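What follows is calculated from the coordinates using simple rules that are stated; it is not laboratory data. Remember, predicted model here, so these are calculated numbers, not experimental data. Cβ atoms are built from the backbone, for glycine too; each structure is taken alone.
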Structure P
Amino acid sequence: MGSLFRGEPMCLAQLFLQSGSAYECLSEVGERGLAEFRDLNPNVSVFQRKFVNEVKKCEEMERILGELYFHVCPFSSVALLRLTLLEWDYSEGFIFNLFLWILAYFFKFFYFRRFISGLVHIAKVEAFEKMLWRVCKGYTILTYAELDECLEDPDTGETTKWFVFLVSYWGEQIGQKVKKICDCYHCHVYPYPNNMEERKAVVEGLNVRIQDLHTVLHKTEDYLRQVLCKASESIYTWVIQVKKMKAIYHVLNLCSFDVTNKCLIAEVWCPVADLQNLRHALEEGSSGATISSFMNTIPTTQPPPTLIRTNKFTSGFQNIVDAYGVGNYGEVNPALYTIITFPFLFAVMFGDFGHGLLMFIFALLTILYENHPRLQRSQDEIMKMLFEGRYVILLMGLFSVYTGLIYNDCFSKSLNIFGSGWNVSAMFEQKVWRPEDLKSNKFLTLDPNVTGVYNGAYPFGIDPIWNLASNRLSFLNSFKMKMSVIFGVTHMTFGVVLGVFNHLHFKKKYNIYLVFLPELLFMMCIFGYLVFMIFFKWLAYSAEDSTSAPSILIQFINMFLFPGGETEVFYTGQVALQRFLLSIAFLSVPVMLFGKPLYLYWLHSGGRGIRMYRVSIERQLHISSV
């Protein structure tokens, strides 16, 4: 409670870490979350610090694990396996597929005596064809076709399109020329049988080897899938370990070495209540070292950081407050009161029983299953935001159920739970209305002064009969506006009152007289009086005489305009009281604007002049007496 109200008392401590056990000591301190480290090397560039290479290695490993994390899942493991299998050596599995292409496309040329087959790059096909025609003078037949799949170039490593070709020729001299041209254009040449029997034997051998390769690939794929499934169970732990290592090396870069370069010195902000735990963490981290690490507190005039301890319930509300700004050290923390005010003010705006109940059930389910791994490790930003704010949503839904009952609104429909306090049939029983009135009038007004028409207020919330009234919207808007004014003024006044605790804590009593009191008087004399008029009208007028009640808006406007003549008032002496309150509010404005600045100016400059004047007078009196 004390920590949540104001924050933990902090002190500055100096750690002396031995080089051999510094990593383990910081790991123990980090696991317990006991300290905030200061940068002792502010003038050293980030890239010139001692452990920058270790940080880079951790970042590279974090990047690799990040990519692997999104691939190792049931839906993308096959794609990752395919990417892994593409790293097969080019010459291992490609030759057999190439022969299959050659035999499939060019089997009709089996009757030629000599053949040369191979691959040529897509950009060299035309030049290769022209060169064969010109050099061999038409004594060759070139047939080529584009491969359906892109293959990797073994020389450059790039994936490009290739053409498979088959050159048929006669004679050894033509064959030598063809081979030289293939070498000139960097073609990948493969042997091609010259007779039918050899080709059939090669095809049968290739089919057997391809079938064996398919078997090996399937078994390898099953094995890799098992490996990836096991890796998917541990990859989240690996990511956390790498992040911890990176954080430790980053903290080591904040430390400085002593003159012997055998000891690291670190300065940390630590809660006073955790000093003993910090010493134990250093002892455990240096348990295997010859010289243990130690610490001592050092005095400082620098303002400590603000530490607010939270748990899974209060962390969501504290994050809302921190989004607007973290308070200075020692200031009152408003998150304690935000636990109630934030969900309630949301419910005042939301105000629906049905939707609030759905919110409450959703938040309750996330709380009951908060230890589920899928919720804790979810990478969806919206889902993470909803999960971290589950207790906020729970209270928002609970208060929305309450305000929904107050507004009598469930999925934008009214509920008649206790029975309406208005009786329509009494208007006919007392012969105020006639059946002919229903036909001749589009709207009829219930008169609460008629006996039996108004039987009292609805037990809880808005009477459901207002759902049938033609002035339902104006009535509900007026009711909600007045309620919003009451809650808003109360909320702002409470915030102003909380400032008194800060003024007393920092021993600045002049803020009470020059800041707090003028603000409170200005608030109460104007807006507090408006709230008073709202309650006065509710208590002084009932349903029977509501038509004669003055308008609060007109009364509030007349408070500033000072109209002449007779005007409707709520009570005797209202005009005099309003002028008195307005005078106090106007006098508070210059005090709020100039009171504190003038006092600080006098304190730092004017007061010094007065002190010097007193010293000079005392000296003159002393000289005259001598």
Structure Q
Amino acid sequence: MSQKPQQTGTSDVIKVRYEKLAALKEAGRDPFVITTSARDVLTETIKNNFEEYENKDVCVAGRLLSKRGKGKVSFMDLWDRSGKIQIFAKFDDLGEEEYGFLKKWDIGDIVEVKGFVFKTQMGEISVHAKEVKLLSKSLKPLPEKYHGLTNTDLRYRQRYVDLIMNPEVKDTFVKRSKIIGSIRRYLDNQGFMEVETPMLVANAGGASARPFLTHFNALDEDLKLRISLELYLKRLIVGGLEKVYEIGRVFRNEGVDTRHNPEFTLMELYQAYTDYNGMMDLTENLYRHVAQEVLGTTTITYNGIEMDLGKPFERITMLDAVKKYSGVDFNEIHSDEEAKAIAKEKGVEFEERHKKGDILNLFFEEFAEEHMVQPTFVMDHPIEISPLTKKKPENPDYVERFEFFMNGWEMANAYSELNDPIDQRERFKAQEALLAQGDDEANTTDEDFLNALEIGMPPTGGIGFGIDRMCMLLTDSAAIRDVLLFPTMKSLDSDKKPSGIPKTKDAVVEEKIDFSKVKVEPLFEEYVDFETFSKSDFRAVKVKACEAVKKSKKLLQFTLDDGTGTDRTILSGIHAYYEPEELVGKTLIAITNLPPRAMMGIDSCGMLLSAVHEEEGEEKLHLLMVDNHIPAGAKLY
């Protein structure tokens, strides 16, 4: 099957299937009027308990994914949610009419089979069909069996086909469901209460992120989609619930890459009468519990790297981590000016508004974060980056906060929660000052939350877990989109006008492009022989993920589908011209047989093609983008 979306009438195969449906309707066998099935057992139950089911009548139902045989005997593979089982059908058992309809079934049809369980001469557990029924007609063919659905962009857009064709994808999402169920069971057994809080909020606080904006027509009020769960859960602690948690979607109007999706699943919990040390103990025990219950082991492997959740997790302060991996001791730095000077010396980029604590955090991200591979708690963050956290009594420049790291990723963020309403108001004021300076991720003052703190909140520990990253690690999934059933994708028709705008000739205004001020490089005068040119392998590649390279203002790191089934990484110095999120899902052209070249410590395996010119003394660049109907790996001639 072509991976290009097909329309009715454009394929002979589809035309034949519609004709089969018409014939079924004419014969009074319209499958779409059937409302239920008599299925009484799953295929895996039969196979796991053959002695109990042998020679017993059963009714199975599912999707037909293969057919074979000839004449008066047919073999078929039927798949349901638990697995597959072979169906054995004979003309003599079903009769001429029923067997005739069965022979017209297509791969992808959903069927019901009644019969008895037996083993074939080859020893395969099967159902010997006595009655058959077509429950739903598949009008579009599935991808060809042996190549499956490999186009990554199409897999994400048509997850329903991906789940049918790639059993390992279904396994990933079964594990995801078990991971979330395991988290709930653990917390429920620890006395936590699951709650639900608003998604539409007037003040999106609790994290540093740009919110999505919307408008509530009935109240004529602008609202935001929540960026965290924190502030409402703390209100419940004030209300006396003491141990609460929520697992839900949050929304951040930011970029898309292998670890970020604009909507994602977050779990936050808050517990009265404990602090961040209690949250560390809870995190350690929770991760062990989930890994053991879902995977059957506390040793996990991600991308070939083994991580041990069974050992005590390392605990290190941010100051010590920076000193260990950068050689800079921020205890010896006493002013913002000194911090900026050492940042310049070490090549760490910062903004003029940044203070010593901000720069300490930048040093951690630059030098230490990638080393946090084994389970590690990084503790005691600077106050400048922690507006909702309680200060350390012995050193008020730092707060009782930790981030939990694995594989160099931040997996969780936890605090000894700030419960002083006077201090909290001052922190909000500092955040609003940052907002005024252009930091569109800064928080604004939440008066109702301050009112709750003035009522009185007990000492409290709180933590937020990124569920999606946890699922990535525990399922060995390369990208966040691999653990989201329906990840955010740019609409295929996003470049088209809204349907409400008439597409008349009068409405079309062709853009006039002025090339009079454009300067291009002269054509090469030296010829290249065809044999040399033909050795360059030009291929279509699809952008699975794109993110800015740390420490670089120019480089973007592309994760590409080149049709081989293995992700390709290419770095390109085009950040001045494109934001990473706008390139995800695009089809580009790359030279794929260049030797790997190290850039900023990352091997770039190939080169993306761009068109460059000069305009009024300024270099302009356009990345070559082609029709998304071109499959990944298509060779250019």
*Supply the structure label, taken from P, Q, corresponding to relative contact order in percent (Cα under 8 Å, 6 or more apart) with the calculated value 17.*
P
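Given that percent of Cα pairs over 43 Å apart, derived from a single structure, equals 39, which label among P, Q identifies that structure?
Numbers: P: 61; Q: 39.
It traces back to Q.
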*asked:* Please compute distance in nm of label points 7 Å out along Cα→Cβ at positions 133 and 549 for structures P, Q and give me the label with the greatest value.
replied: P
*asked:* Given a value of -8000 for helix-only ellipticity at 222 nm (-39500 (n - 2.57) for each DSSP H run of 4 or more, over all residues; to 500), calculated from one of P, Q, which structure does it belong to?
replied: Q
